[in-house]
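Below you'll find the structures, each written out as structure tokens.
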Structure 1
Amino acid sequence: MSKPFNLPALRGKLGLEQAQMAERMGLEIGDYLELEATPAKVQRLHATLAHMASLDVAIERGEPKLASTTVREKIMAWHRLHTSGTPA
């Protein structure tokens, strides 16, 4: 079984309040608070929204390391694919 996604850790890394993270993920604050309180309820969609929020914050602040590791790895893989000359 996989480890639950740690929303509070990512939110802390980004320096966001719970309401700010909820807004960036497109969630109502109550729904977001429930996810933080019950990590087992975090679904793949929630994790994807959190990753995208981290990318948004990283771009806005000009700090690439704020993007989640998952996002950075996917961007690097895309970059390698894009620059290899292989048609998509």
Structure 2
Amino acid sequence: MNNPFELVTGFDRENLFYKIVKPKDKYKYLKDYIDKDFADGSGIIYCSTRKTVESLSKRLKEDGFLAEGYHGGMETEIRTQVEDLLE
């Protein structure tokens, strides 16, 4: 690269946070966390694998949460439908 443009900005945003936890029962922790802190809100849960995205979104739906999975391996039409829901 010759003369690359470098931009350095802050990432501190009041509406975003990052948290790492290692609970014994991950799903119970997540469910309790959503019930307690996001009862009237929304959020994004990042998962490390497509399989986890699919199983977690399925389980959340089964427990009555409005949840949709999203990952790069989904068919284009389904990804578009999920994107439309986020607007």
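Read-outs throughout are calculated quantities, based only on the coordinates presented, and are distinct from any laboratory measurement. All values reported here derive from a predicted model rather than from experimental measurement. Cβ atoms are built from the backbone, for glycine too; each structure is taken alone.
Numbers below:
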{"item": "Ranking 1, 2 by mean projected area of the Cα convex hull in nm², the structure that comes out highest", "result": "2"}
{"item": "FRET efficiency 1/(1 + (r/R0)^6) of positions 6 and 78 (r between Cβ atoms, R0 = 30 Å, to 0.05) - structure with the largest value, from 1, 2", "result": "1"}
{"item": "Ranking 1, 2 by distance in nm of label points 7 Å out along Cα→Cβ at positions 14 and 54, the structure that comes out highest", "result": "2"}
{"item": "Computed 14 for relative contact order in percent (Cα under 8 Å, 6 or more apart) - originating structure among 1, 2", "result": "2"}
{"item": "Which entry (1, 2) yields the derived value -20500 for helix-only ellipticity at 222 nm (-39500 (n - 2.57) for each DSSP H run of 4 or more, over all residues; to 500)", "result": "1"}
